[in-house]
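Peer 1: What follows is a group of structures, each given as structure tokens.
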Structure P
Amino acid sequence: MKLLHTSDWHLGRVFHNVSLLEDQAFILDQIIAYATDQQVDAVLIAGDIFDRAVPPSSAMTLLDDTLHRLTQIHNIPVILISGNHDSAERLAFGARSLSNQNLHIFHNIKDSNQAVTLTDTKGHGAEFYGIAYHAPEQVRSQFDIPVKTFDEAHTFLVQRILETPKNTDFRILLSHCFVDGAQECDSERPLAIGGADRVSAGPMKAFDYVALGHLHGQQKRGAEHIRYSGSPLKYSFSEERHNKAVTLVELSIDLPPVITQLPLTPLRNMRTLEGEMNALMAAGQNDPHSSDFLAITLTDKHALLDAMAKLRTVYPNVLQLEKTFLQNSHGTQHANKALQHNEQAMFADFFKEATGEMMDDGQKKYIANLLEQIHHEQTGGEA
């Protein structure tokens, strides 16, 4: 049996005020192509389908089109669960009717021990279980048991599934959670404060494959068959070095699963650049990937007027700009003096940029006295 594992689509995400919907549509086309080319028996989506509980209509339209192409045009079953970014109730609208149309949605933890059973062309059967994102208080409330932590709640739900008889060749779990020890990224929303959201991998080892969602970097936790597929796109600059992919899983009776990462190519990559303005501008003229989303750090030793606008003439999607000019350390008094000196230099650079002329001695003295007066007032007259 062949499965395609993906997660964390975050449809409708806006990054630095830029909509990523075009980029998401581009990458979903590749996922559909992989599903059809590999002739998979099911596509698994392990949560965070949308980026927020009430997604924009354009994101809903994109999801509807993607699911229609998979389930109706290509006749590939899709099994998905809700994540912490989703509204489980909204995502599950029409779920009972859609289950007869190749689309199976796990959204209610009370139904997490109810399997979706599929059979491949060779007659091999698999039971799919889904544990949607949940907090401990939801498990306490719905099952009237005294669980206090994410780990206790998740372990209870996993064991509840394992207590059901296995009637097919394979048993697969989808879960949206944070497995202890996994590597996180800046773009992921914490489930709880101080590590309280971690769950154990151990209880999940009894499954033939575990399709995890929530973390954006592809990785395995606790065993080879317990995996995060990662997000299909980079959603923060901390993910710059990620190699985004979907996970192809081939299950055979009495053999460990064969797992292959199928690479995804973004419409626009997410990169960081560092250097002086002139060097970056020159490089941008011949950069074949100049439309990528960029975070740029300028290392110029002087102030620059309207640096962002200049950079965007060659790199139109600069989203974040930092400067090393004001970075100082080694003591408050030293830092204040260095800052005051830099302020004078910055104003001198600004004056030259704005007027095309250098400040004369009288103008420099006036600015120096003005800055000294401002710092004196800010420190309350302290030395």
Structure Q
Amino acid sequence: MSDQFVEQKTTGYFQRLGNSIVGIFLGIVLFLASFGVLYWNEGRVDLSKIAATATEIPATGTATVKANSFVSITGNLSSPETLGDRPYLEPGEYIALRRKTEMYAWEENSRTTTKKNAGGSETKTTTYTYAKEWAENPDDSSRFKNPTGHYNPEKSIESQDLRVSQAQVGDYQLDVNQLTFPINQPVNLTAAQIPAESKNKLNGSYLFFGTGSLGSPEIGDLRLSYQALNKNIQATVFGDLGNGNQLTPYQGPKNVTFYRLFPGTRDQAIANLANRHKLITWGLRFGGFLLMWIGLNLVVEPLGVVLDIIPFLGDLTRTATGFATFIVAAILSGLTIIVSMILHSPIMIFLALGLCGFIVYRWTKRKKTKDQLA
């Protein structure tokens, strides 16, 4: 039998009607906010376009550009330091490390079903299920709907990012503390990498701490794993060329700070940024559309509640209004995106004005011709 807790709550007709009227104001807020999200999204700076303006210079030798220029450098990533995480990991050839600590803990999930009753009341049945899982950020068990028998202790070892203090690409020094870079290469742990005091904790690709085992853990047991940015790889860095072969953060358009390192070539780095920008742009467009659709549905929800006296009529009304608000939200979102693109681009504004002028010219000329023929 599954570990679960069931809660039922019935809300009366007039209370539901009052809640839906209050929801109108929330719907208006969401509806208006969606325009702000869509407009702001179209004006976001595409970092790949900034990166493409950087002057590419050799990783070694004398710089071919003047100081305080925005540059990109592709070369060997190195550091005079080694990096470790004692007492868990011996120092090694890393620029940065990410310690991921997971605890075996209770996790709460919920599922709610709604039943409309004759007369307009509504009964919600929420089923809370509890399962033991590995979690980097385990739930606070004191907030569980049914905390009895589902206690999670505090994590004794937290996740953490570590990095060296000095690094360079070719001959150019980097300010590692301000530099943005990925830490995503898995570290395959071996006995040689583990300090003596923790060698008996190594289990496969994890360090295990607890009373159970990795195959049969107990609540509160921990497992540690690592990801890294390794030394001696080809990397591309973008930044402001300072004096003395020092790269610092570059202040780009709209006060965007650009100081990034990517494994691989310059072209790969720019493509990575372009793909990320496209993914976020479409995600925010969809998010803005959802805000608008949800807002419109909240505004018309009282109509469905009024007709819930006969549940069939209420459900039918929601289906019809849901379809109508979907169409309205899709049209308004699309128009907002187009207008926002125009407003954020001087070229688009010029083309839009030119098109409007052409339309007015053609209309005036046609009207004049008709008047002459009359």
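Peer 1: Kindly point out which one of P, Q the value -0.59 was derived from, the read-out being log10 I(q)/I(0) by the Debye sum over Cα atoms at q = 0.07 Å⁻¹.
Peer 2: Clearly, the read-out refers to Q.
Peer 1: Still on this structure: Taking distance in nm of label points 7 Å out along Cα→Cβ at positions 118 and 166 as the quantity of interest, name the structure among P, Q where it is greatest.
Peer 2: Largest value of distance in nm of label points 7 Å out along Cα→Cβ at positions 118 and 166: Q.
Peer 1: Also: For which of P, Q does helix-only ellipticity at 222 nm (-39500 (n - 2.57) for each DSSP H run of 4 or more, over all residues; to 500), calculated from the coordinates, equal -9000?
Peer 2: Answer for the origin of the read-out: P.
Peer 1: Match the computed value 1.00 of FRET efficiency 1/(1 + (r/R0)^6) of positions 30 and 270 (r between Cβ atoms, R0 = 35 Å, to 0.05) to one of the structures P, Q, and report its label.
Peer 2: Attributed to the structure labelled P.
Peer 1: Name the one structure among P, Q that mean count of other Cβ atoms within 10 Å over residues 6-13 of 25.9 was derived from.
Peer 2: P
Peer 1: Ranked on relative contact order in percent (Cα under 8 Å, 6 or more apart), which label among P, Q comes first with the largest value?
Peer 2: Q
Peer 1: A value of 1.14 was computed for Cα Rg over 2.2 N^0.38 Å, for residues 14-157 alone; which of P, Q is the source structure?
Peer 2: This value belongs to structure P.
None of the figures in this text is laboratory data; all of them are computed from the coordinates on show. Keep in mind that this is a model prediction, so the values were computed, not measured. Cβ atoms are built from the backbone, for glycine too; each structure is taken alone.
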